[in-house]
Structures are given as C-alpha cells and as structure tokens.
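Please treat every number below as a calculation from the coordinates, not as lab data. This one's a predicted model, so the numbers in the text were calculated from it and none came from an experiment. Cβ atoms are built from the backbone, for glycine too; each structure is taken alone.
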Structure I
Amino acid sequence: MPDLPFGMTWQRLIKKTLEPYAISHAQFVIMAILLWLEGHAYDTSQILIVNWSKLDKMTVSKSLKKLVAQGLVHRVEHATDMRAKSVSLTDQGKALVCQLVPIIEQVDAEFFGEISKPDHQSLIQILRNLTAEPND
C-alpha cells in the first residue's frame, strides 16, 4: 500500500470497497444510520440523519437524492412537520446495507487491527473529542 496519510488510506480503502456497489462512503453511512434508527423505531427525518452522521446538510441531501434515484431509500413529506422529510430504507436498500455492514466492519478491523489496546483506547477518545458537539 502506498505511504499515504493515515486518514486518506482508510478513506481510500472504504471508497474502493464500496465502488462495486455504486455508493459513496457518505451514502453508506446514511444507510447504516437508517438501518439502526429504523431498528429502534425512530421517526427518521433528514435532520436526524444530519445530526447523527455529523455530515453537512448538503451532503446528506445530495446523497439521499442519489439513494432515492437508485431505489435504495424512500423520502416523503413528514406526517406532522411540513418542513421535514421522512426517510426510510427500501427493501433493496435494507438488503444492500445488511450485505455491506460486515464488509465495511472487516475493512475497519483489518485497518485498525494493528493498533495496540492502549493506543486503540486513545484513538477512540481522540475521535470522540473530535466529533463532540461544542460545550459537550
């Protein structure tokens, strides 16, 4: 593997892994979040996806449009909030994300598996700090 910055290497591995399935990393993240939220009976809106994923609104909106066009996601007017969109996976979307989750987990395990236990805990804490909301 070329000597790339740590984050770029992982991102490129994820991108390469997802390419045959014609979805981006952001789209995968959105689908995985939808799967989890639906499994826990959340009323899933576009803004909830933004908040959970930490992706910007435009990325989520563009990703959802592509996922809808591919038949992987439904996006409809919210039942009670006229400003919101309800989002859910189609059966095809559920099948794809269920297929991809273990594949991406394997990529993560292989990539991050070389990290020692103490370094692993430090990395988790650093990532939590980086993704924490201000004033958390």
Structure II
Amino acid sequence: MSVSWQFFADAGKTVPLATLSVAVSTFGGVQEGVVYFGSNAAGRQLQAASDPGSDPIEIWAHDTDPEAGLTAGAVKLALSAGGLDGASAGDPITVGTTISSTTVIAVHYRITVAAMAEAVYSDVQLRTSSVIELDA
C-alpha cells in the first residue's frame, strides 16, 4: 500500500523533493537547509509499521550512490536550526509515534563536506523507518 507522506521543498507541500541537492566547491564546506515532511491527503495518520502508535517514526539520510562522493554520514538532521549543533552526523531523528496529515514537520539539515570536485551532488535522500498510513 502506498503512503501519501513525502518530503517537500516548501512548507505548503507543493514541490516534492526527491533528493538533497548540494553544491560543493573544490574547498568543501557546509550547506544548511530545511525540507518539509507531510501529506496532502486529508484525514490520514502515519505510524511506525513495527508497533503502530508506540514505536517512533524516524527520518534519516540515505546515500543512493556511495560512489558519487557525498555520504549520508556527512548529514546532520534536527527538528530546529539550533538543534543541528548538538546533532550527530548520520544519526536519525525521531518525529513522533503518530503524525496527522494536517501536520507539516520541518526537517533541518547540515551537510559538511571536504574538498572534492566542484559539482552539484544529489545522491543523498531522506527516508523514513517502515511506516503505515491509517484513517484518522
């Protein structure tokens, strides 16, 4: 069964986001941003598939192409910009045990990379733990 929750580039949930695009210079550096997790379906809830309503829903960075240069271990995630300072690169964040489709969750990220070939890399995407979608 498909799940209507996804990541978006905007809080209005109009621009779906497939990957985190990161512009890297030959000097490396840090890029921060925010993406949004939510659903455009009315009257729905999201829960962890492992123990619905009890286990937390997690979000983490996933490297879709380990040969491409960026790694998920370079990504810090937090529920606020200030939370990025205390976050550990590569660790997931927990967003609750039940999420209503009326909720939009801001996911802040910080990607730190070393010097590498100048390019826009888009091989890191955000994923969730295994989830189920239910009627609210």
Distance in nm of label points 7 Å out along Cα→Cβ at positions 20 and 60, calculated, reads 1.4; among I, II the input was structure II
Parent structure of the calculated result -20500, given that helix-only ellipticity at 222 nm (-39500 (n - 2.57) for each DSSP H run of 4 or more, over all residues; to 500) is the read-out and I, II the choices
I
Taking percent of Cα pairs over 25 Å apart for each of I, II, the highest value is that of structure I
For 22 (relative contact order in percent (Cα under 8 Å, 6 or more apart), calculated) the corresponding structure among I, II:
I
